[in-house]
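In what follows, structures are represented as structure tokens.
Every read-out reported here was derived from the displayed coordinates using simple, explicitly stated rules and does not represent laboratory data. In this text, all values refer to a predicted model and were calculated from it rather than measured experimentally. Cβ atoms are built from the backbone, for glycine too; each structure is taken alone.
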Structure 1
Amino acid sequence: MTQPSIPLSPASSPLADEYAALARGEHAVGPRGTVRFAVSTYDPAEGKGDLFVALGLARALRAEGWGVDLWPIPRWADDVPADTTVLVSMIESFVPGLVPSGTATVAWVRNWTAQWASLPYLAEYDAVWASSSIAAEELAGAVGHPVEVVPIGVDLDLFTTEPGGTTETGGTPTPRSDRTVTTVNFWGARRGVQDVLQQVAPVEPIVWFAANVDHVDAAPGVELRPAVSYFALPEVYRAAAFVVDDVIAPAAEFGTLNSRLYESLACGALPVTTCALGLDELGLADVPVFTDAPSLERVLAMPTAERDALAERLRAVVVDRHSYAARAAQVSPSLDAVVARAATRSGPRDPLLRWAALQREVLREVERERDLHRSGVEDINRRLIVSEEAVAVLDRARRTAEQGQHDARVERDALAVRYDALTHSAEFRVLDRLGGVARALRRRS
């Protein structure tokens with residue numbers, strides 16, 4: 001009987017089309033008003049985490065009667081539309097100076113807490129949400145008032161143990177393998193988990209779906225594969241026993257944990273993470289944590305029955321507490337409060353904040369052009385290096401050929417000298433005369 005395995009080409013969820021419609025702004029109008037999310041992009045194909053978190057909450061808010069839309073970076077130099085009821089910023093570099101004064105603003109600090117806390121305009125937001133209690137304390141000190149803890153979550157219609165729906169809607173469970181996967185992406189900066197994966201030696205190699213996989217170092221304990229789309233992740237997680245997670249240092253400092261934690265558990269796989277901080281307040285303190293290759297190998301050697309029981313118990317916590325539907329219900333009073341506060345304001349935003357927003361976008365464009373220039377220069381340098389290496393190869397071949405010709409000439413000249421010496425020797429002359437006599441005698445006979 002063939003054992004279950006990790007799919008080579010996992011299928012995309014049918015919900016991908018619904019998410020794409022949300023990203024296109026097809027549901028921007030709702031009876032409670034419009035919530036716009038300031039995000040890096042509106043294109044799900046770019047694989048940006050801030051976008052999927054925003055769309056996850058947006059989909060749940062739509063069910064609560066809100067219209068939802070995106071406000072991506074390419075539009076940040078424009079005035080935010082006047083019909084925006086609430087603007088939720090997902091990125092610290094968004095300056096709320098071009099938001100209408102009657103629009104409520106929320107800063108949702110998912111990670112990079114220290115950077116958010118250092119912003120001189122953070123107090124301009126009507127509300128600040130943090131992803132952990134430790135982050136909330138840090139941010140409260142910066143803004144001078146309490147900060148609500150709103151962790152990220154998971155869409156339980158997308159990340160589920162049954163493809164095509166729940167058990168109640170007729171979905172069929174996916175056969176689960178004993179394999180371990182990771183979906184940690186590589187964006188140029190080396191991740192801490194890479195050093196562990198270079199040394200780990202599990203029974204079967206860990207399947208690593210990574211962005212920029214061609215730039216990831218191969219290792220005996222890892223099977224490298226290209227990244228899959230966000231909407232194919234559920235099928236990957238449904239087939240996996242364990243999912244290796246890696247929390248970046250700025251997030252680990254404040255216990256602001258990854259979506260991967262919730263998404264893998266929602267699909268019935270057991271996550272193994274690098275950060276214990278923040279798990280307890282989520283009700284997930286029993287999620288296994290590793291620090292090096294041996295500790296990861298010990299977790300992956302967990303007996304199947306123990307692993308499945310732990311995954312199911314933790315999954316129940318995620319289903320009960322950490323869905324985006326639960327988040328939407330949680331933030332509903334906060335949204336009502338900031339909308340009421342914004343309704344009391346009159347006049348434009350602070351002119352200095354507006355100026356800062358415009359200058360920030362000028363700087364962003366300069367940074368973009370600099371990066372493009374740098375990328376072009378690096379590409380030219382790479383091509384020069386390749387050309388120089390090719391020239392070096394040709395030069396070595398030329399020198400080898402020239403050396404061969406020189407050696408042949410030396411050998412030829414040496415043979416000529418030896419031939420000349422031989423033909424002028426006394427022995428040669430005697431032998432030559434004897435040869436002539438012999439030839440004459442043969443002719444006579």
Structure 2
Amino acid sequence: MDTKKEIVDRLRLAFRSGITLSEQFRSAQLTKLMLMIKDNEKDIVNALHKDLGKPKFEAILAEIDMVVNEIHYAIDNLPSWMQADYVSKTLATKLDDCFVRREPLGVVLIIGTWNYPLQLLILPMVGAIAAGNCVIIKPSEVSAATDLLIAELIPKYLSQDCYAVVRGGADETMALLQNRFDHIFYTGSQAVARSILQQASVHLTPVTMELGGKCPCLIYGRVDIAAAARRLAWAKFFNAGQSCVAPDYVLCSQATCDALLPALRETLKDFYGKEPQTSPDISRIVSQRHWTRLTELLKKSSGKVVVGGESDQEDKYIAPTVVVDVAKDDVLMQEEIFGPILPIVIVDSLEKGIDFVNDKEKPLALYVFSDETSVVKTVLQKTSSGGFCSNDGIIHISLPGLPFGGVGASGWGSYHGRWGFETFSHRRACMMRGWALERLNGLRYPPYRDDKLSWLRWTASPKTFCSLM
């Protein structure tokens with residue numbers, strides 16, 4: 001078996017050969033990646049169910065179709081993405097070709113995570129392949145079945161000279177990071193992100209960090225409570241709440257909370273029946289360690305469980321749970337929950353809700369439910385988050401035209417669609433000059449004189465060229 005250094009060296013040699021530069025090669029590899037997903041849909045669904053108890057519906061919607069749609073989008077748009085962007089010029093550069101050329105970075109590393117072990121690994125890979133890079137992917141060992149399946153499939157479908165899978169846990173990841181990469185893309189926790197940043201700094205390697213945080217949902221003003229309950233419950237309890245963009249907590253008035261609770265109870269009964277544990281539509285917590293963390297959070301909370309609360313350690317099951325009377329400093333409000341527990345915090349006014357959000361780190365996503373346009377616009381204008389969606393949850397990440405990424409502590413950089421292509425591209429500034437206008441160029445040569453400086457400043461001004469045009 002090749003060492004990690006040998007894998008990196010092999011891919012770097014392939015990149016330097018120029019094989020990944022052509023549109024034909026990139027498109028062909030993306031097509032093979034799409035075939036890999038389609039040909040092995042059943043095995044992928046089974047692996048995701050083994051890892052997370054993920055229902056087939058959620059697996060296909062969030063892991064398979066989302067990836068396939070992203071690949072289609074990249075293939076369709078690749079020719080235009082690869083075109084140079086020509087820029088405006090001055091009088092001094094009017095005979096030059098001045099453009100921005102997008103070039104691949106080289107050998108890039110993508111480190112995935114366990115909650116969407118296919119989507120969050122392959123989606124950034126789509127951008128990296130489209131941009132013409134060689135790629136090493138590191139699946140999460142926590143989602144072991146999907147990890148193994150990806151490691152088996154990638155070499156069967158994609159060029160082994162240009163793409164590789166490295167498996168293992170934290171030690172293997174740290175060993176892999178000893179090598180120099182041209183870009184590192186990481187999805188996961190803030191704690192691990194700090195370690196990766198330290199390793200990347202040794203080689204001054206640029207990084208993209210997709211992290212997370214506590215994504216708030218503000219509910220204020222007039223609102224369709226029944227619809228709000230359905231959309232909130234779906235977004236929160238999809239994948240058992242193990243989504244980085246899941247609504248982490250709700251901010252609303254006491255009156256709204258009183259109306260929302262019965263609607264949530266009815267919604268959850270409609271979704272999962274009277275015995276949710278027997279429902280085929282609820283995922284399981286990924287591991288005993290994560291199950292223990294979540295149940296301990298619930299035990300330590302001073303809030304009141306009004307919906308759910310049941311759990312089964314052997315089954316790694318936690319019922320969809322709603323907690324009220326949650327104080328601002330409650331244990332449930334200290335860290336990202338990342339599970340099927342929804343705290344509701346009472347805040348009397350929209351302004352106080354906005355202040356509450358702004359006092360915390362900027363979230364990966366922010367949601368506001370309201371029929372009042374003024375409420376939605378106010379929240380949009382007075383807050384900051386990686387993404388924003390009104391009157392729904394998590395659905396915004398499914399659109400390839402929108403960038404997906406955080407801000408501040410919730411992440412650096414973005415991807416999806418062209419944004420992924422740009423993340424893995426270097427925008428090279430190019431000026432192609434000939435030997436014309438040498439007399440004009442002579443204005444810049446010594447000996448320097450004030451009249452030369454005046455003429456040079458005039459020719460270099462964008463306003464001068466525009467007025468002549």
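For this structure, a couple of remarks:
- Sorting 1, 2 by relative contact order in percent (Cα under 8 Å, 6 or more apart) from high to low puts 2 first, with the largest value.
- Parent structure of the calculated result 25.8, 89, given that Rg and Dmax of the Cα atoms in Å is the read-out and 1, 2 the choices: 2
- Among candidates 1, 2, the computation of helix-only ellipticity at 222 nm (-39500 (n - 2.57) for each DSSP H run of 4 or more, over all residues; to 500) that gave -15000 used structure 1.
- Each of the structures 1, 2 was assessed by distance in nm of label points 7 Å out along Cα→Cβ at positions 27 and 395; the largest value belongs to 1.
- When FRET efficiency 1/(1 + (r/R0)^6) of positions 307 and 355 (r between Cβ atoms, R0 = 25 Å, to 0.05) is computed for each of 1, 2, the largest belongs to: 2
- Among candidates 1, 2, the computation of distance in nm of label points 7 Å out along Cα→Cβ at positions 11 and 251 that gave 4.1 used structure 2.
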